[in-house]
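Next up: the structures, one after another.
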Structure 1
Amino acid sequence: MKKILFIQIIICCLTTITFAQSNKTISGTVTDDSGEALSYVNIGIVGTSTGTVSEADGTFTLYLQKEIMALDTLRFSMIGYDSKSFALSQTSDTMHVKLEQSIFDLNEILVKPTFAKSRTTGRSKVKGNRNVNFSIGKKPRQNLGAEIGKKFNVKKRLSQIEQLRFYIRTNDFQEAKFRVLFYSLKKGKPHKLLNEQDIVVTISNQQTGWITVDLSEYELLTKENFIATLQWIDASDNGKYLAMPISIPVFGSHHYYKFGSQAEWKHFRNMSVSMEVRLGY
């Protein structure tokens with residue numbers, strides 16, 4: 001019995017090693033139940049920086065790195081849809097994945113309050129030469145799904161997130177797209193999403209400087225501290241560099257970075273990207 005178990009372990013290890021060294025790619029499409037293409041779905045190996053985002057037409061190509069193992073998990077996720085996961089050993093070179101819409105319990109109907117005042121909070125300074133990158137210069141589209149964020153305080157009173165401003169310092173893409181996301185916090189890290197629909201921002205012609213996003217139509221209400229992030233979800237093929245300025249030290253600030261669409265969050269204290277929100281209260 002021990003000999004058989006030992007042989008099984010060896011076979012499993014050999015399978016893992018062979019897969020890890022293959023440098024294969026997985027490509028395919030992501031659709032909903034009706035067969036309609038799903039744009040900008042997060043796709044990646046859970047807990048690693050290996051990931052991407054589906055194109056506008058639902059197609060994707062995922063480049064697997066050498067350290068990826070056959071027992072790792074490949075996950076597809078998107079706002080409003082149930083996530084779908086596969087053991088990497090069970091995947092094929094071409095995949096056609098269908099995501100089902102999430103079913104939510106109807107919440108109690110609330111009358112939207114009127115906010116008479118507003119305040120802007122965050123980091124407005126952009127000086128310095130430090131940057132945090134969305135794009136990897138040598139492999140610019142293989143880092144799609146990278147996410148950069150900042151923590152904001154609401155002082156324990158009900159507030160509406162009315163506007164987001166963020167600063168792009170370096171950009172040589174003719175077009176780049178971001179998904180704006182807001183999270184509650186748990187143990188100091190992003191937890192549950194506050195927005196129930198995609199908020200996509202497009203910048204063109206190598207645009208840099210401050211970008212303003214009007215959020216008033218989304219009715220984003222919270223009375224707890226939250227994290228605002230930008231996720232890089234698409235870009236033209238002719239660029240390499242896309243970055244925001246980051247300041248160190250900024251005492252009391254909290255900076256968050258996610259190296260891929262299914263990667264673990266990294267949390268850095270006393271650091272801040274140039275990002276602001278306007279809160280109604």
Structure 2
Amino acid sequence: MKHDRIYTNGINLHYVTEGEGDLILFLHGFPECWYSWRKQIPKFSKDHKVVAIDLRGYNDSDKPSESSAYTMPEFVADVKGVIQGLGYQRCTLVGHDWGGIIAWNFAYQHPEMLDRLVILNLPHPAKFSQGLLTPQQLLKSWYILFFQVPFLPEFFVQLDDYKALESAFKGMAIKKDTFSDEDINFYKDAFAKRGASTAAINYYRNAFKFGVMKKNWGVLDVPTLMIWGEKDTALGKELTYGTEQYVRDFQIRYIPNCSHWVQQEQPDLVNQYIREFL
């Protein structure tokens with residue numbers, strides 16, 4: 001795997017790449033980085049150019065200090081700039097968690113730039129908006145409200161050598177060997193870089209601005225695959241029901257006994273389902 005950087009939308013983004021061919025672009029979630037795709041990159045680089053970026057604010061990508069730098073228009077512009085900056089006009093876009101939110105928004109704004117869309121454990125934004133109105137999902141999403149508070153979330157995350165990160169990964173995983181100590185330390189080191197904690201939390205602080213939770217989404221014409229670990233403790237499976245009304249060509253594959261960290265916990269199944277979809 002090759003590490004590189006690309007300048008786009010006024011910042012430098014770090015990415016890892018391998019292979020040649022049509023582009024598959026991977027977008028990670030919170031509190032991850034490109035490393036969450038380590039079990040996908042070798043599998044798809046055999047016949048594609050695979051690129052896994054560090055989203056702005058994460059790991060080795062630039063970390064603008066202004067909270068206003070972490071809004072959906074900026075995220076979408078980053079993705080567009082990466083695709084074009086790599087010399088492509090189209091790609092298959094794969095997103096998990098926050099990467100999934102960005103991927104959904106990108107697909108609606110730039111459907112002509114996507115061959116296919118793959119979403120992992122992140123509901124369609126319309127379904128998520130509806131879900132947040134229910135006590136059940138609101139209770140699961142308590143952290144979103146907590147992250148609106150200034151300073152305190154950063155302090156909490158950094159306590160006891162980033163124990164909260166370790167708890168999030170190992171505590172949520174169904175397969176207890178999903179994350180090694182080396183994996184956890186990689187994520188901790190990425191999150192400990194100057195400005196990274198605040199940058200990542202700023203995604204949530206701006207989550208309800210700039211159309212992330214808008215009401216009128218319409219019908220998406222990009223062929224879309226959703227893969228869902230059924231034991232996600234943060235996002236209920238019921239949020240996937242009815243997604244087909246928002247996507248003209250939609251498939252969903254559920255993975256039982258699998259957590260929110262679906263591509264890391266069940267990489268063989270995730271890779272198989274994506275490969276079949278391609």
Structure 3
Amino acid sequence: MQEDWVEVKKGNIKVLLHYPKEGTIFPADPEPLTNAAWNILVAPRYSNLTNYKTAYIQTYNRPYFGMGNAIESNSGKSVFVVLFRRSDGWLEVITPDSKEFAREFGFNPETIRWGKLNEYLGGYVVDNSQGITINADESEVYNKLDNMTGRNKFAVAVSDFKGKWTSDFTGIQQLYNVYTGQYAGMNMNQSNQEFVFAAGNTYNWKLLVVNGMVGNMKFAEVKSAGKFNVPNNWQIHFTKIESSAKTYNAFWSCIKDARILNLLDAKYPGSGIYTKYGLAK
């Protein structure tokens with residue numbers, strides 16, 4: 001955990017998972033968007049930038065790239081820097097050179113031209129500049145790099161659970177008559193879930209749900225209390241949630257000046273999407 005990013009290291013490769021920052025994500029063509037993010041997130045920590053370029057791949061989930069050779073201000077080392085975003089936030093990859101980047105992530109971003117990575121031949125990506133051939137289709141080439149966003153993940157411990165943590169959800173549907181086109185009202189689904197952790201590994205849990213057509217809303221509230229424990233680095237167990245004991249898969253992730261608690265029912269993981277909780281002030 002760092003002030004402005006989560007830092008991941010492997011040998012002489014470093015990846016910075018930047019926290020969200022104003023001015024780095026907005027509707028724009030790839031070049032002005034990537035340039036803005038580079039100037040805010042990357043440029044202040046380097047000097048002598050050379051061979052800078054932006055690039056992208058034209059797919060439904062477009063990857064954005066900015067890259068160049070530069071001098072690290074804090075170390076004086078010459079490095080190759082790649083700024084990347086596809087699914088979730090900006091990643092900054094720092095390697096000694098582009099060859100080291102290609103060895104680790106399976107492609108050389110400098111070969112991207114006009115929205116394509118060099119050439120695709122029968123399901124193989126051929127990087128002639130580095131002599132690398134990868135058995136992957138276009139959509140898979142960047143998975144290893146894109147999956148680095150999942151490294152913003154930290155183990156849990158009993159001592160971490162203090163105070164009130166809340167999660168809110170709101171969904172709204174505007175309804176119209178399929179035959180007349182006339183407005184037919186609004187349906188709303190809203191929920192608030194909270195854990196209050198106290199001394200002695202005790203907790204109070206509450207779920208409030210409101211749903212229905214506006215003007216005829218219904219609500220329900222469920223409460224539980226008990227004790228919790230952490231059976232391993234990635235789970236938390238509660239003696240009672242609603243009517244029975246429950247174990248959640250759990251981890252912390254980081255944003256600027258705060259942490260997020262991520263929980264997922266270990267027995268019924270469903271889609272695998274974690275519910276996120278923030279510390280209430």
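No value in this document is a laboratory result; all are computed from the given coordinates. What you see is a predicted model, and the numbers here were worked out from it, not measured in a lab. Cβ atoms are built from the backbone, for glycine too; each structure is taken alone.
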Taking mean count of other Cβ atoms within 10 Å over residues 166-173 for each of 1, 2, 3, the highest value is that of structure 1
Output the label of whichever structure in 1, 2, 3 has the greatest value of mean count of other Cβ atoms within 10 Å over residues 174-181. 1
One of 1, 2, 3 was used to calculate FRET efficiency 1/(1 + (r/R0)^6) of positions 54 and 230 (r between Cβ atoms, R0 = 30 Å, to 0.05), giving 0.55; which? 2
As an exercise: Kirkwood radius over Cα pairs in Å, calculated from one structure in 1, 2, 3, equals 20.3. Which structure is it? 1
For structures 1, 2, 3, calculate relative contact order in percent (Cα under 8 Å, 6 or more apart) and state which one comes out highest. 1
From which structure (1, 2, 3) was distance in nm of label points 7 Å out along Cα→Cβ at positions 150 and 222 calculated, if the value obtained is 1.4? 1
